[in-house]
Structures are given as C-alpha cells and as structure tokens.
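Taken together, the values in this text are just the output of simple stated rules run on the coordinates, not laboratory data. The shown structure was predicted, so the numbers you read here are calculated from the model rather than taken from an experiment. Cβ atoms are built from the backbone, for glycine too; each structure is taken alone.
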Structure P
Amino acid sequence: MSAPQPYVGLALHAVVSLAIALGMVGVAAWMRYRAKRPPQVRYETYECGEEPFGTARARIPVGFYLIALLFLLFDVEAAFLFPWVRELGNLGILAFWEMVIFLGILLLGWFYALRKGDLRWIR
C-alpha cells in the first residue's frame, strides 16, 4: 500500500469546515424572523431617553475616522515598545539604535499628520 497524500487531511478539513459554516448560515437564514414591514421607530436614533431629532442615517464627518485611524496607528506602534524595553538588556546596542530609528520614523509621520492638519478637530 502507498502512503496517503500529504494534503488530503488538510483538504478534508477545509471542506468540512466550509460545509459547517455554510450550513450554519443557511439554517440561521431559514429560521430568522421576517417582519413584513419594519416599524418606523427602527430607523430613529436613540439618545438616552431624549426625544430624537434628525435621522439615524446622518453623515459623520471624516475627521472622526481619521482621528481614530491615527490613534490606532500610534497606539499599536506604542505597544511594540513594551516587549522591546523588557528585552533591551539582552538585545544590545544595535536594537537600541534600531528602535531610535523606528521612533524617528513614527515622529516624522506624526509631524507630517500635524502639518497636514489631520490632527485638528475643526478644519
């Protein structure tokens, strides 16, 4: 007898996983509640018990997303500093200068965003 092919198990796992996922989505779509006509209150905003004003489909200024993206960028990059500081003694002087260069590039990006006006809330 010959040995089984090396990727048969992987292919079988992929097929079974896909079948289970599609089956769950299909059953959920089949069992879901279907309202014939959604109530108008569904499209209104909820403002902490206050009477809502305006529509729930209002446009949000791009500044919100831009500030959030910049926060995530610098926050994730700052998370790389903690393990680096912990292992700095074992890594040596080369790792120190690499991190100085890395932080310099981040600082340049921050100055670029500041100069471009992306950090100003009101434009």
Structure Q
Amino acid sequence: MSGVGDTLLLVGMTFRGRHGVLPREREQGQPFVVDCRLHLDLAEAGARDDLACSVDYAEVYRAVREVVEGPPLQLVEAVAEAIARRILQDHSRVEGVEVTVKKPRAPLGGRFEYVGASVARWRGPR
C-alpha cells in the first residue's frame, strides 16, 4: 500500500434529483452537486500509464448519476451514503471514498450557498 495517500478527484458533478423531506422536493426535483475523493494506490497506474491499474472516471460518474437521479431519498446524508457504498462495491481498487453531496436549492427560505453532507467510508478497520 505504497500509495495510501493517493487520490482521484471528481468534483462538481451536477445532476437533477428528487431527494428531500418535503413532497414538493420529491415532485419537482432540484440540482445536486457531488464531489468524490477516491483513495487508492496510484503508483502502478502512474508508472505504467494504464487505466486497468486505476479506476475509470466515467464508470464512477455513471454510478453517481444513477444514485442521484434514482429513487428519492429523504436526506442528503442518505444520498452520500448510497454513493459511497456503490463506489466501494463497484471498484475493488478503491480503499476509501469521501463523498460530499450539496443541495444548493434546499427550501430554507433564506440566502445560502448550499446545504450538504459529507461521508468518508473505508474498507476494513480505520
């Protein structure tokens, strides 16, 4: 595990989802912005310049899109958890993942940049 500090980043992925506690959020939908930090050993990928030694960004992007655009959940925490679980399930090279889900149009009735939740999940004990 020479590359335990290595990270792949997917930042600012934006999709329309129907997550929220309020019925209108689930009916109308709204944008969600997702950032992912994938922790894995990138030494071999860097040395060999071979995608087979890394993780395909396009596959991660598709998985995030499927979760965000998929069945509605009430909490951004649950959306982040579902994304993290999916990435770890689909990509055995990923040792850990940090997922941030931002909801810029949450129904708060005031000015704000976004509300959100971040989770960090790892294989095995940490």
Structure R
Amino acid sequence: MSTITPLIIEKTTKTPQIIFDPSNNLYEISGRSLPENVVKTYEPVLRWIDQNLGKIQEGVVFTFRVDYLNSASAKMISLILTKLEEYYKSGISIEVKWYYNFDDDDIQSEGEIYAKLKKIPITLIGIDDNDE
C-alpha cells in the first residue's frame, strides 16, 4: 500500500485542529470553528478526502470534537459528512463519532441533525468537561 500523506492543520483561536493520519488510523477535527474564510479552512480537508479516502483499506473512524461551529462551518462539516457518506455507500467501512459536552445543546443538536440526515453511522457521545 502506498503511503498516504497525513493532513495535519494546527488549531488557532478561530479554526479547529485537523488530523487525518492513516498510518495511526486517526481522523479528527477538534476545537472551535469560526474561520474568517471557511472555504480556505476546509478546502484542504475536502481535497484530502477526495484524494485519499478511497485508498484506505481498513475501517475508518472520524472523530468530531468541536466545541463551537458557526453556520458556515456547519455547512462545511455537512459537506465533509456527505463525502464520507459517498465512500461509505461504496463499501468503505466508515464510522463517525460526534462528541459534545453535556451542557452544549447546540453541538449536541447539530450532531443529532447530521445523524438523521446522513446515511452513515454517527454515534453521539456526551462528555463532561471534567472527563478530558
């Protein structure tokens, strides 16, 4: 199997940390997402998924640990999930874990909406801030 270059983007005060690292089977988007330019922030993510997801043989678990999403970011997350859904339908084993703090109704309901709309297994996992 050819080595897939990982995508690692450090978080800022307005953008999430993004780690897509097939060699460690780690696919995670975490932190706050309210970038000035949502396309610039998420375009590398969408491109990486297009270029690499079809090459991954083992099951993939995408983890979202987002503590704030603006509406533009929510649209991009939806787009990412739609892409994952396409690969899932093509037979690739993909699972999504959506973490939210128990006291964060917004992130929880965002995850619930995605779980209803997307034809892909999405598990909602409530956590307490103290669990981290």
Note to self: I have 4.8 for distance in nm of label points 7 Å out along Cα→Cβ at positions 20 and 108, calculated from one of the structures P, Q, R. Which structure is it?
What the structure shows: P
Item checked: Which of P, Q, R yields 12.5 [Kirkwood radius over Cα pairs in Å, for residues 36-83 alone, calculated] -> Q
Notebook entry, point to check: Taking relative contact order in percent (Cα under 8 Å, 6 or more apart) from the coordinates of each of P, Q, R, which one would give 16?
Noted result: P
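helix-only ellipticity at 222 nm (-39500 (n - 2.57) for each DSSP H run of 4 or more, over all residues; to 500) was computed and gave -12000; which structure, P, Q, R, did it come from?
The read-out comes from structure R.
Computing distance in nm of label points 7 Å out along Cα→Cβ at positions 60 and 100 gives 4.1 for which of P, Q, R?
Working: P: 4.1; Q: 1.5; R: 2.4.
Working through the options, I get structure P.
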